[in-house]
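Each structure below is given as structure tokens.
What follows is calculated from the coordinates using simple rules that are stated; it is not laboratory data. Because the structure is predicted, anything quoted here is derived from the model rather than measured. Cβ atoms are built from the backbone, for glycine too; each structure is taken alone.
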Structure P
């Protein structure tokens, strides 16, 4: 992607953190509020229980207009998608 290295530097993406890496950014400052790093690696697509928990924590910590019911629906959707991924033939 054009400008990816610059964006990664601006958002302080750790080197070798894994992809996908993502952050929730403060629109006023352009600085990341939280990111997908758990330990030393990015959670990537949240499909494992710990990854979903980290992602939900990201949303909870930065929510402005998400209700508890919204967060629950997101979590249920991720859990269901994870089940589908685990049962998909390789």
Structure Q
């Protein structure tokens, strides 16, 4: 599951304070414990914190999409066969 979390807090003078986090959570099994499965974060990037004017909410969307793009690039870098599959599927 790809988790994209935006935590905005609006102040009373037209600003949003925000933090963004993008994580990939997957089911994993501990080596030697076949029956034991749990959820773990297998990829993550600190999204950072910031301040944006409340009339520029589009900026927050752009920041989230940028973090999702980072995940896609990292995922394709370690799973190159998926990239070939996606290219074949789109042609």
Given that relative contact order in percent (Cα under 8 Å, 6 or more apart), derived from a single structure, equals 24, which label among P, Q identifies that structure? Q
Kindly point out which one of P, Q the value 54, 41, 15 was derived from, the read-out being Cα extents along the principal axes in Å. Q
Given structures P, Q, which gives the highest value for FRET efficiency 1/(1 + (r/R0)^6) of positions 3 and 67 (r between Cβ atoms, R0 = 25 Å, to 0.05)? Q
Of the structures P, Q, the one that -14500 was derived from, the read-out being helix-only ellipticity at 222 nm (-39500 (n - 2.57) for each DSSP H run of 4 or more, over all residues; to 500): P
Ranked on mean count of other Cβ atoms within 10 Å over residues 43-50, which label among P, Q comes first with the largest value? P
